[in-house]
Structure I
Amino acid sequence: MTAYYSTLLRYLEEKRLGVAAVIVQGTVRYPAGSRFIFDGDGQRIAGGQAWPEFPDLAEEVREVLRLRIPRLYRREVAGEPLGIFLDPLLPAQRLLILGGGHIALPLVQMGKMIGFEVTVVDDRPAFASTTRFPAADRVICDEFGKAIEEYAPDGSTFAVIVTRGHRHDKDCLAKVLESEEQPAYTGMIGSRRKVKAVLDELRAEGISPALLDSVQAPIGLDIGAQTPEEIAVSIVAEIVMVKYYGRSSGLKAQSGGVQGGP
């Protein structure tokens, strides 16, 4: 059990993705109470030796991580029922809002409502204060590139770029895409013309086409949003879609919506 608990502690301290498994209904071969740790790919990395090797178990572990909810896995072994409780180890999901303008105000509120740890970044004191964003977990007033580097986006980060202009959007996107670990989601606001201009510039500067293709821009789902609050709803809806489905069918793939113009 020492390896199990030391691995569990390391995963929690390092905020790593994994699954803690315990046999809750045992058999002669696989006793109840046996504990194991799986990594984010469904591979067993710690625990006892008496572990059932079922071909579909890794997929079950990945599904638990995708849905972010525990699950009871049941099988029959030599005529005996076996039950394994799979409990996801999930680092806090982080919403990074780059730009403290009108859209950021409802976006902070909605991000908190769906359980995100929310950070707002802006380089203007009037737009980056706890007075303006009392619900945010963290507000950073600094140059965007420096703030992003300090924040260190990772696989649990959902980055939303809604700054006040083309240059800042481009700089933020470039810095986010330089991250050692890519965010779960990166979205950028803007018309199709502006988005194309930004992506073309970054492509010319040598940023990987695959990374640029992963950016959701124009950001959000096509719900015909017009007001800052409606746009925030469309962004959060897309984030939830990516969170659970790993993909989006948002404005990037559609023709309408507030940002879908030329």
Structure II
Amino acid sequence: MSSYENYTQTSAVYDHTRVPIGLEIITAALSSGSANPDQQILLDAGCGTGIYAFALVDRVHRVEAIDLNRSMLSVARTKMRSAAEHGRIGFTLGSIAQLPLKTQSVNGVMINQVLHHLPDQAGHGWPLHHQVLKECARVLQPGGVLIINSCTHEQLEKGFWFYELIPNARTTVMRKIIPEKELDALICGVGLTLNDRLVDLDSVLQGESYFDAEAVLDYAWRKGDSIWALASNHELQTALAQVADLAAKNQLQSFMQRYDADRPALGQTSFSIAIKN
């Protein structure tokens, strides 16, 4: 359950813009495990509407999809009804901090854009992050792979052009995202070995709609990125007025290009890959 976004409402429109990126990175990471991907049970921890599970279910033996939001899970279940009927995927309402799975029961775990939603405390060593990672290590078989898809602080600063419109919300979400070095320490602290960190430079989280600058004015489009839930009403209204003004002056496209200039070299997300020895 997100500590700040209402995914019960968002579930109805989330798939309108969000796309699964880094699929080849995930598949390659799974291939580095102790079993071939098509023989693996893959846990999608915090599966949301199942955009990653849907894209990967045919590449593995079975997916276990877990989410704490009933509405998001319902969308995922509807989307993959056929796969569920054929035993290729199972859906469970539950917390990733207390996984309802047996010890050493999966070959791979993926956590996609989830950790920053935890109501965690950076000043106390990120205890919820530690608990989630501990649970992932518990359910992984030896030789199993953990894949965490998240944003770095630099990617948040320079990888999303429209974040320039809501700087206070950007600052807030940065406080919710664990720095890479601290994440690495937690991963190693639960008995996993960090194997790699990769970036998908060619993809963006909202697909082609990311480049539709005027779409910022669309409520459903904004629901494709939870950062908007962190903007105060004043900051949101100021941002929308700025977009409308830039569009009226035919300056919106150049604004987007200016603040998107660094993204191709940085990407929007990073994939941390670890193995259980």
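Couple of notes before you dig in:
- Structure from which 1.00 was derived, FRET efficiency 1/(1 + (r/R0)^6) of positions 170 and 226 (r between Cβ atoms, R0 = 30 Å, to 0.05), options I, II: II
- Structure from which 1.8 was derived, distance in nm of label points 7 Å out along Cα→Cβ at positions 10 and 218, options I, II: II
- Comparison of I, II - label where relative contact order in percent (Cα under 8 Å, 6 or more apart) is highest: II
- Value 0.95, calculated as FRET efficiency 1/(1 + (r/R0)^6) of positions 2 and 98 (r between Cβ atoms, R0 = 30 Å, to 0.05), assigned to which of I, II: II
- With percent of Cα pairs over 19 Å apart, for residues 66-193 alone computed over the structures I, II, the top value is the one for II, the highest of the group.
- Among I, II, structure where semi-axes √(5λ) of the Cα gyration tensor in Å as derived comes to 32, 20, 17: II
- Calculated for structures I, II, distance in nm of label points 7 Å out along Cα→Cβ at positions 146 and 234 is largest in II.
Bear in mind that the values in this text are calculations on the coordinates, not laboratory data. Just so you know, these numbers come straight off a predicted model, no measurement behind them. Cβ atoms are built from the backbone, for glycine too; each structure is taken alone.
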